[in-house]
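Structures for review follow.
A short reminder: the numbers here are calculations on the coordinates, not readings from a lab. The structure displayed is predicted, hence computed values, not measured ones. Cβ atoms are built from the backbone, for glycine too; each structure is taken alone.
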Structure 1
Amino acid sequence: MSELTKLKIELLCKGIRIDSKEPYYREVVPETYAEGGKSRAGVAGSGKSFLLGCEEPCNVGVLQPFLKESPYAFKIIDNQGWILKNGEKTIKATLREPKWHSTDLLNEIQLHGINSIATAISNSCIYKKQGVGCKFCIIDVGREVVFHDPYKIARSIETIEKNPDLRLCFDIEDKYNPNLDEEELLRRKRYIEPKDININAGALKNAVEIYGNTISQIKRVSKLPIFIEIGPMNKDKIETLYSAGKDALSFNLEVYDKNARKNVIPGKAKINTPDVYFDAMKNASDIIGENQVSSWILIGLEPPEKTIEGIKKIAEAGAIPLPKPFRPLYGADYEKRKPPTIKDAILIYTEWLDTIKEYGLNPFKAKAGCVRCNACFPIRELLKYGI
């Protein structure tokens, strides 16, 4: 089954194409990126979480400049969803969109992967405002600057959890099966069962206060574990957020190489060195517990050996490294850059697996967040099947 690991890596790097003549084309490929904070910070934005083999999610790019070069496509054939490679069936796949995505609740809450629910507190970013934002990022896409009220976020989560009809979904191939009448279609309905909550945003002033208020409001109405993505902070602030109710967090390093950081993430690089991130990871791991701290690092924006070095430093700090292939997006500064090669990605993921074992980390024990979601990384595939 290591073939599944390699397939997921290739899909993360290459994305997929959809024939624009298919009736489900627009359901898979949006006309534009979602605005108002609904496009995540960029790398995972514009993707769709396909279920490969109807098991694990894979956030596959569907709206990027480079997709015309991808050998992969999605197509419903004989009422079954398939990922094709060069026109040949590779693996069965499906998409499931919860009913709340067609309501105003989508403004606050989105589905990530199979069963993670997420909110972007704001699409504002202090670095973007200063003209030194991360060059892969489109979090500020659109004209409207949005700050979601913590109370409203919590009430939206409560509404979704308490109303099964809002969590109703169908496999995409069933929705477009002309042989199913309404009664039979309803028999095939499924329900999203949320397992955790992801809170993220651009880099914000007073981030600890804003995140803390949001966490506190959510904890009043939900028992789901909470994960946050936030910039590095001192021990006191980590303890403040832990007391508010967070269960896991990620300090996203993005890139490790000194020169790459200046070019790729100029605002973040000027404020915090990698060592600041590593110190924060160590403190957070001590406070929150093992396997509950993580850090994204992007594949393809620095030499592979530097990414591998960064992965080892993250693991040494007690955090789970999350290597994700860089995905160029329309409107980003790096729109015309190429995604990483499959060769480099496989090399990095091979080293990742060895590093995880060396430092005794166990992603399966993550209570919440990107580690548990598994849509943007082949984590569970690597641990189950190797590479």
Structure 2
Amino acid sequence: MIKIGSAISTNTSPTEAANEVFDRAVASLEGNSPDLAFVFVSSTHGPGVEEVVATLAPRLGDGILLGCTTQASIGEEQEVEEGAAVALWIAHLPGADLVPFNLTFERTADGQALTGFPILEDTIKSVFLLADPYTFPTQRLLESLNEDHPDLPVFGGQASGAGAGEIALIQGGKILHEGAVGVQVGGAVDVTPLVSQGCKPIGEPFIVTNARGNIISQLGGKPPLFRLREIMAKMTREDRARAAHNLHLGVVIDEHKLDPAPGDFLIRAVLQADPESGAISVGDVLTVGQTVQFQVRDAATADADLRALLAERLSQTGGRDPVGALLFTCNGRGSNLFGSPHHDVSALRDGVPDLPVAGMFCGGEIGPIGGKNFLHGFTASVALFLDPLPERD
């Protein structure tokens, strides 16, 4: 059976923090050898990440170590948003196929190329990716995987909490300052996704009838601001106030769905609006013919969405409770959104008591929606690890 442990330490000594989290997390493996570990080191530790890696890598033996620096580390029941923290997630995965990799983005004689991604064998069921947002085109890789390997979920996020050249990626005993690191996971382990975008649709869906790049000029033949005013005129004063400060646009992923519901949209921010023309700009490139719907994000909606999605996923596991989880949440969530810390990890552990969880605050979260992988914002992307279903005779 799969065994997973997690731990977090706020000890200001990187070496002591690394030893503390290893000792506590490895105890959950009940004497079994570790096969895979993720470590998330708060950027407050700075150069101390070298001490963390130098301490953990030898203690893991043949186990794969991956990780990065982050604005905030997540472990057990805590999201440590200020100060030093080291979080460790460690797993014994019998029968798993694990293929680690290090990706780089290089200029070649034929143009630009991504190098280092291993050939995907048939046994691989999911991919985990930690990327430097300054040197690695995460979206480009996701688009390539979506095209070449449909329905292969990718989990992870872009490192946060430091500027260009200051991000540290961890692979084994090495520390890298560009590209991406990750692991392909397959064999006797199942990973199921939970991606909570935390938005509530308002109004009705519209077809994009005029757009160029990320600027939308018409929705259903009328300017977007005209459509938005129609919607807000029917809303309560409280809901109008929320929409004024937390407005987003949901793009329907599967155009074959006649009645899209929450979870069927890719959420993108509304960036600007032109009062004269009524056009809006959004955080993505849209084309004529796509279906969209305005969305509002707030703490109550985000809380309800995460808890409802978790309950839905738990009902779909065939009676198997998750044995561990990795949590990649936006650095715009946490106390910034909910007004108090530890929200997302607490919601997971409310649904699955004592669930071993670790993760990080991201500058862009990776997770699948509607069978395709995307780079998100303001999202909680969760990878739930399950024991494989028993084989039938």
Using the calculated result 37, 23, 15 for Cα extents along the principal axes in Å, for residues 240-311 alone, pick out the matching structure from 1, 2.
1
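Distance in nm of label points 7 Å out along Cα→Cβ at positions 96 and 352 computed as 1.3: which structure among 1, 2?
Numbers: 1: 2.4; 2: 1.3.
Source structure: 2.
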By the measure Kirkwood radius over Cα pairs in Å, for residues 120-247 alone, tell me the structure among 1, 2 with the highest figure.
2
Matching 4.8 (distance in nm of label points 7 Å out along Cα→Cβ at positions 32 and 280, computed) against labels 1, 2 points to structure 2
Out of 1, 2, choose the structure whose coordinates give helix-only ellipticity at 222 nm (-39500 (n - 2.57) for each DSSP H run of 4 or more, over all residues; to 500) equal to -6500 when calculated.
2
